[in-house]
1. If helix-only ellipticity at 222 nm (-39500 (n - 2.57) for each DSSP H run of 4 or more, over all residues; to 500) is calculated from each of I, II, which structure is the one that comes out at -8500?
2. If P(r) over Cα pairs in 20 Å bins from 0, in percent is computed to be 28, 56, 16, 0, which of I, II is the source?
Structure I
């Protein structure tokens with residue numbers, strides 16, 4: 001693959017250092033981040049926006065040997081990032097694109113936190129460093145965990161430049177492949193000046209969805225993604241982005257420091273946090289088992305607005321052992337609401353999958369349980385006039 005060596009060299013370099021923001025000596029003899037990172041731009045018009053393509057594969061790159069009707073058994077055929085770009089000649093009329101490859105025969109962004117974190121460090125370096133000449137980025141991703149990467153990037157890469165997640169629900173061999181349109185629209189969104197200061201977004205099925213709230217709501221439908229709160233940020237008309245409102249950020253969003261997160265012993269990955277699903281007869285020993293298996297935190301998908309039917313004694317024991325616990329709701333919409341006197345954090349409107357990532361980042365940033373409670377509950381408590389602070 002044309003850019004495979006570039007990305008692997010970058011990954012190795014980032015994995016053996018504190019975030020690349022500090023590698024000042026390496027920058028002394030180069031002019032731009034593009035040169036420093038070895039990016040090669042596709043497109044003949046150097047005046048057009050430069051959009052970095054973080055290629056991780058996914059259905060958007062997958063094809064099927066079983067014919068044009070198959071959309072469940074694909075994956076035997078693969079497109080490279082460059083081949084995806086070559087499928088749409090209209091891209092060169094609007095952007096310059098450079099591919100950074102984040103696929104591996106041993107890991108994937110759907111299974112490995114370390115790989116995703118290294119890609120996040122690379123994206124932060126490319127977009128947010130002082131020598132950056134790059135206007136935005138898109139990342140291709142398998143849809144099973146596209147939302148997780150969107151949320152992680154949204155909390156860690158915050159210099160105003162747009163990052164857009166794209167994917168597909170049908171393989172490129174399908175008679176109605178959706179990936180070409182999603183990729184083109186994602187590139188147009190990343191290149192649009194009006195996309196700045198809106199955080200990470202997802203371009204899918206003509207919709208512009210906020211990365212903080214996005215989740216996969218359907219396992220096979222091309223209209224697979226939607227927000228768990230708020231609503232769409234905009235839509236694509238004639239494949240060009242149209243925003244409904246001026247830029248804003250979620251009240252519940254907390255921007256973590258990438259350098260601080262990367263100083264945690266879990267580097268290059270993140271602290272281990274497990275998710276448990278609550279139902280009638282919930283066994284609290286599962287929480288203790290998670291801790292015994294190396295988890296530093298647990299997120300429980302609670303019933304209703306964050307209920308746990310049973311297991312309170314075991315949860316209290318786990319807390320005493322240093323485990324951090326966040327309780328969300330297994331419902332697709334609505335909040336997990338705070339207790340008047342909390343012992344665990346309630347996730348508010350942050351969905352369970354996203355809560356896991358927020359808890360990982362909090363633990364990596366040195367938060368204790370009380371600080372984690374304040375992180376998740378602070379804005380909601382203020383709104384509903386239920387203040388709380390830990391006893392001195």
Structure II
């Protein structure tokens with residue numbers, strides 16, 4: 001028979017264990033959520049960008065040349081209103097690129113691919129106000145077909161995706177923002193898409209998708225150089241972004257082809273050398289990677305958001321992948337896969353906001369929004385159970 005004292009101790013220990021367990025379960029549970037917002041119907045939903053220092057996102061729909069203005073809730077970043085406006089002479093103008101201007105704060109650059117024009121617009125303060133065209137730049141011959149548009153160091157840049165009518169070649173356009181008669185056409189391969197600056201050297205890098213090469217431009221001499229993608233790593237260089245700090249340099253993706261991709265992306269730093277990384281999880285082995293964005297946070301460390309898309313191959317999943325690195329950015333330490341609710345949607349672009357991440361779905365006139373609760377991005381799975389033993393491990 002147990003003594004009265006021993007029974008009291010056992011009851012106290014049991015009560016304490018129950019109390020501790022209850023406190024653990026009362027802690028916030030890490031979670032994530034994907035919300036899909038339906039845009040006005042269109043067969044090609046392309047580029048989007050936030051208007052700096054506002055709660056407005058601009059989205060291009062190329063198939064009908066409409067610009068969608070999306071108003072965000074200032075706290076949650078949820079979509080609360082949207083209005084659509086035709087841009088160009090008619091529905092065949094080919095609205096594509098969207099990019100904020102730094103030289104003209106609050107203004108946005110747009111490209112009309114089939115009109116061969118760039119536009120500087122005032123988007124207006126409210127979602128329902130019609131954008132005002134402030135400036136039109138006609139792309140000079142032999143250039144043709146501005147696709148993505150960017151502003152870098154007081155110059156506006158555009159990859160010209162259509163073959164020249166005069167020379168049957170492809171070009172990259174660059175002009176002084178304040179004096180657009182001061183322009184340069186750089187001959188490129190087929191066909192230029194993203195244009196970014198390496199932050200240390202100031203060199204410009206351009207992805208050329210179908211010829212699977214990256215062009216380097218020295219703007220001080222206008223000299224260019226081609227950096228072919230080694231076939232052993234993959235093909236079809238598309239997305240590119242500039243990163244700073246530990247991630248400093250330009251990062252790019254390889255989208256693969258009709259049979260899928262290789263789950264490979266790359267980096268070019270101040271030394272000008274290409275370095276390749278390959279996704280380690282089997283979920284990414286056949287992924288065609290189309291676009292990416294810097295995902296570095298103070299809590300999470302060096303990281304990227306990368307899009308796997310079904311655009312070129314139905315064997316490649318539509319997913320948003322959060323990739324983390326070691327402190328020196330020499331190896332991948334984690335891969336988090338967020339599958340899009342709608343597969344075969346040809347996810348196209350990824351844009352991080354303050355607390356959420358947006359993904360455009362090209363063929364579904366849809367924007368997907370990723371949000372986390374009670375955790376930072378990339379750490380949504382609980383790393384420990386209530387008794388301290390690991391129950392989940394981030395794939396890496």
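1. Numbers: I: -8500; II: -2000.
Answer for the origin of the read-out: I.
2. Numbers: I: 28, 56, 16, 0; II: 26, 54, 13, 5, 1, 0.
It was calculated from structure I.
Each reported figure results from applying straightforward, stated rules to the coordinates on display, with no laboratory input. Worth saying up front: this structure is predicted, and the values here are computed from it rather than measured.
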